[in-house]
Structure I
Amino acid sequence: MLHHELKKWFGFDTFKPGQQEIIEHVLNDKNTLGILPTGSGKSLCYQLPTYIKQKPTLIISPLISLMDDQVMQLKLQGEHYVSCIHSGLDENEKKQNIQSLPHSRFIFLSPEFLLQPHNFKLIQSLDLGLIVLDEAHCLSEWGYDFRPHYALVGKIINHFPKANILALTATAPPYLTYDLNHMLNKTFTVVKTTTNRENITLSHKNFEDDHGKLKWLLPMLEQSGPTIIYVSSKKMCLTLAKAIYQYGFLTGIYHGDLTYQERHTVQHQFIGNEIPIIVATSAFGMGINKKDIRTIIHFHLATSPSSYMQEIGRAGRDGKSSQAISLYQPDDSYLLETLLFADIITEEDVSSFELGMFLPPEKNEILDVLSSYYKIEQLRAIFKAAFERKKRGYYRMLGYKNLDQCRRAYMIEFFGENLTSKPTQCCDNDSELKPIHIINSKKVKRKMDYKEKLQNIFK
């Protein structure tokens with residue numbers, strides 16, 4: 001029956017691992033958390049039930065790029081009944097999508113949009129069959145201190161008691177199931193395959209300073225194939241991109257301060273192989289559907305194992321050999337500390353908020369949003385737990401830099417997995433890794449200074 005529907009709607013004969021089990025749970029009206037690796041077809045887990053149930057599906061999505069990519073994929077499949085509303089659309093596009101909402105099979109919206117009362121009215125009378133929490137790990141990682149509206153999705157879900165909930169992610173930290181139960185007051189059936197991507201090799205290099213990193217990086221990019229380099233800040237994004245450009249490579253930058261059009265242009269150029277290298281902050285990643293990314297480089301360590309696995313999961317979606325390389329120098333630990341803990345909301349901040357005392361506007365705004373749904377004591381417990389979680393992730397990443405055991409086993413252990421077998425090309429601690437040899441041709445012409453000319457003469 002299910003294979004017949006798969007063939008009818010998508011033309012496939014078989015399911016990928018985990019897909020069938022998730023879909024069966026959804027069709028049996030079970031709230032489900034699906035944990036499938038990047039590139040394993042998570043979208044089909046809600047698309048097929050939508051066609052079978054013949055009821056509209058709401059997809060709550062964290063990023064504009066993710067929405068745009070999924071809408072495009074659906075339209076390429078011939079689906080006409082799709083609505084998507086986000087801040088990147090012009091007024092005419094928004095109006096068209098709002099008008100099509102009552103007739104749509106698939107509706108893509110952000111939590112911030114939905115939690116505005118005048119926006120929620122647009123969908124409140126729909127007979128939803130399914131609500132999808134795409135990239136569900138964002139509820140845990142962003143829901144309390146970055147995008148507080150994510151922690152309030154329970155308000156939306158409670159309005160549609162007949163709708164099933166499907167949460168999807170590639171990386172599920174051990175506390176995600178607890179957070180989903182807590183935020184949504186629902187019990188979830190978990191379907192998990194693995195976080196592990198065997199076609200991606202893992203390696204790490206330590207340096208004395210950023211100059212050492214750069215000296216290694218620039219020649220390496222000559223044969224790294226399509227590459228994403230993750231950095232910790234917008235400033236470093238610009239600095240590194242400039243250095244790479246001066247070395248001769250066309251390079252794109254991607255960070256949170258770019259306009260929608262700028263982000264869209266960079267993505268389009270990268271996907272179309274017009275530029276081989278992207279230098280980006282963590283804002284770049286989810287929703288980038290480029291199957292042949294060969295190399296992911298972390299110029300600075302990721303802030304958590306979950307972020308790291310998400311970001312390296314952009315590579316090798318075509319199943320071919322790819323590599324993930326992280327770089328470190330001693331000052332990076334202070335950088336990580338600042339990113340994670342400098343502006344963290346503490347239990348003391350919650351007490352100050354309760355008493356009406358002064359708080360920085362950003363903290364006050366977050367607590368104001370959360371206090372509409374959570375009691376003060378709950379907020380104290382939430383931020384205490386959030387601090388402990390960040391610490392665990394931080395120490396796990398610091399441990400990665402001096403590791404003398406299998407990197408793959410070390411990383412997936414954080415997600416409660418054991419490595420039962422290793423690929424031949426695993427990591428630099430237990431394999432002789434074959435580096436990627438895909439030429440990135442230099443296209444930026446520049447004048448050589450006299451020292452370079454002399455060096456070339458005497459080579």
Structure II
Amino acid sequence: MDGTVLVADDDRTIRTVLTQALTRAGCKVHATASLMTLMRWVEEGKGDLVISDVMMPDGNGLEALPRIAQERPGLPVIVISAQNTIMTAIQAAEAEAYDYLPKPFDLPDLMKRAARALEQKRKAQVAPKMIETPRTEGGDLPLVGRTAAMQALYRLVARVMNADLPVLISGESGTGKSLIARAIHDFSDRRTLPFVVAQAADLQGADGPSALLARAKGGSLVFDEVGDYDDETQGRIVRMLDALPDPAPRIMATTQVDLSALMEAGRFRQDLFYRLGGVTLAVPGLRERVEDIPLLAEHFLTRAERDGLGTRRFSNEAMALVRAYAWPGNVRQLENTIRRLVVTSSEEEITRAEVEFVLGNQPAIEPLRQGGEGEKLSTSIARHLRRYFDLHGGNLPAPGLYDRILREMEAPLIEIALDATGGNQARCADLLGINRNTLRKKITDLDIQVTRRRKLM
């Protein structure tokens with residue numbers, strides 16, 4: 001392997017061992033015990049890879065990662081730390097580290113990871129980020145997403161992981177609310193204790209609440225779809241929460257409906273609402289993170305192949321339809337659709353016609369089938385936005401709609417313009433009427449892959 005590696009660790013022995021190993025492998029190495037020196041090298045444009053400790057005499061390596069990403073987008077960072085806790089790993093993932101290794105680390109393993117990072121840097125291909133719980137067997141939905149909405153959710157989950165606060169997880173059916181609750185438990189310091197999901201029926205009878213607490217012990221207790229509980233059941237929960245044993249379980253709840261609206265309508269107890277809502281996690285619907293759809297689709301195709309269902313891939317036209325579809329059933333519907341496509345497709349490449357057939361005659365697909373031939377762009381946008389609002393029923397979409405819509409319009413515009421100009425960024429910027437540096441920033445921010453096809457005359 002080749003490239004320049006920046007090593008930052010206050011342990012002289014580790015610096016020496018890494019310097020010798022990387023040099024023998026063909027790399028140039030700059031080693032330091034100072035985080036300040038490391039950041040100066042980064043700002044000067046040195047290095048193709050950073051290997052950094054967390055606790056340094058003059059700062060925290062994890063806290064420096066956002067600054068490194070800002071100064072040098074795409075520069076991979078491998079974090080090594082003696083603080084080998086799950087939280088350290090989560091924090092490293094939050095900060096978008098390329099990889100994380102606890103000390104003491106296996107040197108050959110670190111060298112393999114460094115080689116992969118350098119190869120990725122050379123190819124300028126940013127690997128999709130996936131965050132999954134340790135338990136992904138069966139029908140679990142993956143916590144996968146690189147969009148701002150999902151990254152914000154991951155950061156909030158990490159912050160509340162070990163906080164002694166109740167957590168209310170809201171979101172539409174199929175978004176993965178239960179999996180979020182499971183992730184909070186599995187990554188927390190309660191992970192060795194029971195994880196209990198309670199339904200309304202579990203709270204009935206004189207011994208219902210006490211039996212639940214006995215099962216949960218000091219672990220986690222989740223009230224599933226608490227918005228559907230009747231007033232009597234809500235009252236039982238209030239009384240239970242007012243008399244929790246020691247040690248008390250972590251209390252969480254999931255809901256598809258807006259509890260504040262139910263409370264205002266007199267259908268949900270105010271005292272229970274405030275007992276459950278210590279921290280609220282809003283899980284976005286799939287139509288609010290369209291850019292994650294190809295990533296999720298690839299994940300489900302890989303899972304299907306691993307399960308022996310065959311190797312499949314989407315044609316460009318088929319993936320365009322998958323991206324454009326509203327997915328009212330969210331990630332769960334996407335998973336079921338892809339598994340059916342894998343089974344029913346006659347060829348390795350899944351066609352647009354096959355996607356249309358599997359989705360059937362659902363209202364949400366009819367506008368996409370019609371294609372809008374001859375339709376003004378503004379009319380098409382208005383139709384899609386109206387459908388987007390209609391899918392929320394009487395509720396409003398999540399805040400930040402303006403930026404989300406602009407991002408969804410901006411990304412395909414730039415991608416198509418780049419394709420039309422053969423990947424020539426200067427020509428593309430001129431075509432769009434924007435500064436070339438602005439275009440480069442948007443390409444990075446929107447994670448657009450640029451391929452030079454031919455030289456334009």
Structure III
Amino acid sequence: MSADAGARMRSDFDLVVIGGGSGGLAGAFAAAGHGARVALLEPGELGGTCVNLGCVPKKAMWLAAELAGRIALAGEMGFPAASSVPDWERLIAHRQRYIAGIHAGYHQRLEAAGVVAMPCRGRLLDAHTVEAEDGTRLRTDRILLATGGRPKRPRIPGAELGGVSDDFFGLERAPARVAIVGGGYIAVELAGVLQALGSAVEVFARGPRLLPAMDAEVVTRLQEDLRRHGVRLHLRAPVRALATAQERVRVLLEGDAEALPEPFDRVLFATGRRPNSGGLGLERAGVAIGERGQVLVDAREDTSVAGIHAVGDVTGKLALTPVAIAAARRLMDRLFGGRADAMLDYEQVATVVFSRPPLATVGLSEERARERHGEAVKVHTADFRPMLHALASSEQRSLFKLVCVGEEERVVGIHLLGDAADEILQGFAVALKLGVTRRQLEDTVAIHPTSAEEVVLMR
């Protein structure tokens with residue numbers, strides 16, 4: 001018997017996963033599917049940020065906001081008037097019932113897969129030993145770190161007077177006036193949802209525009225949409241402090257001696273996230289950590305210590321739930337499924353900002369494409385009113401954009417702002433990854449009348 005075989009026999013598990021969010025669960029299920037003995041340690045609710053304080057409850061609230069908008073359109077179309085202001089207690093009850101169903105499903109799947117689920121924290125003692133909170137020590141061949149991240153609170157005077165993005169999900173009603181500090185996708189999403197559900201919202205962003213990593217033309221249109229819906233945008237407006245105003249909060253800006261004239265009922269910070277890497281025993285095990293506290297991994301999700309791997313937000317890579325899931329599955333295919341070359345391609349990952357309307361994007365922005373390809377870049381756009389909005393005499397328009405390169409006009413970027421953009425992009429993202437050209441899109445017969453047809457009809 002080889003030494004490696006002997007070590008496997010002495011181990012309690014083939015894999016111990018620390019963290020029961022999307023990446024950790026995906027890794028546990030995939031490894032178990034390959035026949036590995038797996039333990040998973042998670043002290044909180046299964047599903048991590050996505051299920052409990054992120055994409056799932058956020059999408060539920062966004063859908064409610066979309067319904068509010070549809071109710072307004074219905075009135076314009078001749079339907080009897082109905083309230084577009086939800087009963088928050090019922091809305092939240094529906095949301096939490098849905099999430100409880102996800103929790104139950106995870107527990108059932110873990111049991112069916114034979115994964116040992118432990119409701120506790122874990123920390124590394126060395127590259128092959130994980131200690132649970134109760135002192136239990138698990139010997140394992142491999143360790144997967146998937147502990148996610150958490151919102152950052154800025155270090156400014158009075159920061160304790162504001163909440164973080166997670167606190168949005170604890171609201172029992174729409175506050176009358178809300179300030180959102182930040183200019184990224186979480187800030188944009190919260191602004192649109194709260195405005196639609198009854199709040200007066202103001203956004204304070206440090207930079208000259210929102211969503212600085214996304215296509216500038218499309219973001220400019222989104223900013224116009226937000227303003228038209230009633231959201232006040234303060235750009236180039238760094239917040240220097242919060243101050244009390246009786247039972248409300250004042251926002252003070254850098255360079256301004258005075259606060260904004262009217263205080264807010266709630267202030268929410270959406271100013272970035274930080275990895276949950278503390279208390280894991282990383283230093284003891286020799287795992288390298290970056291300046292922002294992220295676990296450093298290579299393209300194969302391997303840390304600096306053999307046998308220890310990490311996926312998801314704790315690595316500081318692309319912070320998207322599907323990315324963490326895909327990375328974990330490919331890692332397990334490599335470790336236990338015999339696919340030595342399995343690894344995630346982090347390029348050309350599609351994503352959606354659930355703004356109002358939604359912004360869906362994949363590939364290069366026009367700005368990034370011109371940096372790489374210069375004069376070889378060609379841009380095509382479609383600026384139109386979706387049929388429902390035209391029928392209801394709504395001002396809402398959609399802006400779709402293709403970024404192409406070279407004589408063959410290979411599509412390197414697709415950016416969709418408008419109704420159903422979130423659903424439309426998935427198929428076109430596949431096409432982009434396979435190297436689709438504009439001619440091939442033109443050769444595809446359009447589905448009429450739809451918004452999606454504008455992608456293949458674009459000139």
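So here's what we get for this one:
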{"quantity": "Which of I, II, III yields 4.5 [distance in nm of label points 7 Å out along Cα→Cβ at positions 275 and 443, calculated]", "calculated": "III"}
{"quantity": "If helix-only ellipticity at 222 nm (-39500 (n - 2.57) for each DSSP H run of 4 or more, over all residues; to 500) is computed and equals -14500, the structure in I, II, III", "calculated": "II"}
{"quantity": "For 1.07 (Cα Rg over 2.2 N^0.38 Å, calculated) the corresponding structure among I, II, III", "calculated": "III"}
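FYI, it's all coordinate maths here, none of it is from the lab. Keep in mind that what you see is a predicted model, and the values were worked out from it rather than measured. Cβ atoms are built from the backbone, for glycine too; each structure is taken alone.
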